[in-house]
Structure I
Amino acid sequence: MKVIAIANQKGGCGKTTTAINLSSALSHNGKRVLLLDLDPQAHATLGLDIKSQDSIYNVISQLTPRKLKVENIIKRVEDSFDLIPSNVLVGTLEQELANEIGRELKLSQAVSSIKDKYDYTIIDCPPSLGILTVNAIRLSDELIIPVETSRFSLQGVTHLMDIVMLIRERLGHDVRCRVLVTMFDSRLRHSFSMLSTFKKNFEGFLLDTIIHVNVKLKESAVYGKTVSAYDKYCRGSKDYNTLAKEIIFEAKQPIEANDKEALHVMSEKMQGLIKEETKSLLSYKFTLDAAEAKAVYVTGSFNDWSLDDKCRLVNKNGKWEGEMVLKPGIYEYQFIVDGVWQEDPGNPRKTRNSFGDINSLLEIG
């Protein structure tokens, strides 16, 4: 059984999408495949519309009142494609295993009884570099790191490379590292520019297959299906089928992942590239006087108008503040004060948006 971990602590890089659809594509190429959802967010389980009260937590944990064997929790997704589901309890394993002896081998021990039943096991890792991710890499023969074509993807690769070297040095386990370009938008010149950068700096690590932006990949997850089951003729389905064939039939010489010097060189190149790519970024502090507010966010064209904890401002004696690192350019933005959108009263530069509201304008650099 060949084990492949899909990992990247940076969100929005197509990690779970790759885990689901690579597993499906491998099964359509005649392989017996097991997808192990190790992410406490359980996105792979939800994305396949699998409902189960049990998860890998019930197999690994010594504290659960419902102790199970791994064979008892496996769910069938498609012909030759099975899933070990996850749930929020999996996140508690980080704390439970913290002081355990041999904690990095708990996952290997949990799935040892089924290692001969599958040709491939794909692990959807947590979006962090904790004990669960170390367990996944320790179990794996290969690590695939999905990266979108943006400069912020580079740092995640460096951190994972450091973990791989650490596992090699301390645990004596070699893992072949591969980098997969995902969410590639061929309409943008920037995408091709970043792709050239990746080819230069990931030389010897970069997979030939590129996963393009495709709305069917998102739609299939909404409907709880693999992309091949949702629309087998779409670009996303074809891309993941090509990736599966590359993994199965790859004719290239194996990467010297067990060569310590090779990984050190890769890590050093990535550190230099990150410094080069981020030196033009500038810090900007957003501020708003709103003493009575309970929660204030800022969002705009600099983050595609998304809303998460990164956009939340901090209350300092009635003055809300938040710092962001931005590329030079002109941005539109608004504050969200207790759920109400408003322009920045302290910024005289404004423009009307397509909804008839007013956006504030910010120029960086």
Structure II
Amino acid sequence: MSQLLREELTRYSRHLILPEVGVEGQEKIKDGKVLVVGTGGLGSPIALYLAAAGVGTIGVIDYDTVDETNLQRQIIHTTRDIDRPKVASAKDKLEGINPFVKVNPIEIQLNSTNVLKVFKDYDVIVDGTDNFATRYLINDACVLLDKPNIYGSVFRFEGQATVFHYQDGPCLRCLYPEPPPAGLVPTCSEGGVLGVLPGIIGCIQANETIKTLLGGGETLSNRLLLFDAWKMKFRELKLRKDPQCPICGEEPEITKLIDYEEFCGLKKRVNEAPIESIDAVELKRLLDDESETIQIIDIREPHEIAMGTLPRSKYIPFGQVVRRKDEFDPNLFHVFICKIGIRSELAIRALRDAGFEGRIANLKDGTNSWAKEIDDTFAVY
């Protein structure tokens, strides 16, 4: 076990005087190797507190760059970091907090071909991601490698946290055997999130990580902690390991990693007709041409509509598109729009599946592209 340096005895003195931690516990923390997947809303407080606590090796995985919209909640990054790789920004902050910590920046997109190689050198994996495909990937890799998975998720005003696959506890598939249908649960970029919420959940994840390294205290294994920031209420649900779980059950069916985008319904179906898309410049040209029979279908939420609308727009919420299919005139050219073009594409597929045969196109990159390329007074959010 690593010994603490004289400078570290001073730095971690408030830990050392805790009987539950002490010198031996702090040395366990120093020997710990923790991988934080994602340096966003959750990953920011997780990584910051683990560095401050003295975790000896911290890996941070992300393949994104810092965007201005991140700064409302991703506190590891600053305005000066905009357009920098998130892992580079995170490395600077973590080393600034604690020079005794080794930070491994890993700028890759985690997938089935690289995850086992990346995870194998770490003791604990902390899930700071925001999509189901990566969550299932992390879960399955942790089970196959027998590593604890410190889980957290946030959406709007609600968050949850638990510890999966620890001390023979349940895994993610025991709680959620199947992912929700694609498009049913928006990401934070589409549905929004209260800025402080990931900080609260992320701190809980950091807390569980430290206890896991220490091997003490009562972790959230077998318990799902639910938090409502708007009502300021915590609730707790009991979790049980599912004997029939396909990966951690008594007779596991999953013995290797799968295609998680396909599992979560994110891949195009076989023989599925491609969806036409147009960019903001082409849409502006069509709108300026009065002879064009074009109708914009805005499927955003009411609070998004309040930020601004495009000409010739008809508002039909995402959940009502199929039910109101008779309102679509097959003689018009319908262009579906949302914030970034994901929900609108799903709405088009649903309308096609419902039998509508008129011409439909999707606005590539959504209203944000309109704001950046056509109208700088339109809100980017």
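Taken together, the values in this text are just the output of simple stated rules run on the coordinates, not laboratory data. Since we're looking at a predicted model, the values are computed, not measured. Cβ atoms are built from the backbone, for glycine too; each structure is taken alone.
Quick check on the output: 1.1 is distance in nm of label points 7 Å out along Cα→Cβ at positions 76 and 188, derived from one of I, II. Which one produced it?
For distance in nm of label points 7 Å out along Cα→Cβ at positions 76 and 188, the value 1.1 is produced by structure II.
One of I, II was used to compute mean count of other Cβ atoms within 10 Å over residues 20-27, and the answer was 28.0. Which one was it?
Here the read-out was taken from I.
When distance in nm of label points 7 Å out along Cα→Cβ at positions 4 and 220 is calculated, the result is 1.4; to which of the structures I, II does this value belong?
Computing distance in nm of label points 7 Å out along Cα→Cβ at positions 4 and 220 on every structure in I, II gives 1.4 only for I.
Among the shown structures I, II, from which was the value 23.4, 78 of Rg and Dmax of the Cα atoms in Å calculated?
Numbers: I: 22.3, 67; II: 23.4, 78.
Of the structures listed, the value fits II.
So relative contact order in percent (Cα under 8 Å, 6 or more apart), computed for just one structure, reads 12; which one of I, II is that? Provide the component values of the computation, followed by the final result.
Values: I: 16; II: 12.
It traces back to II.
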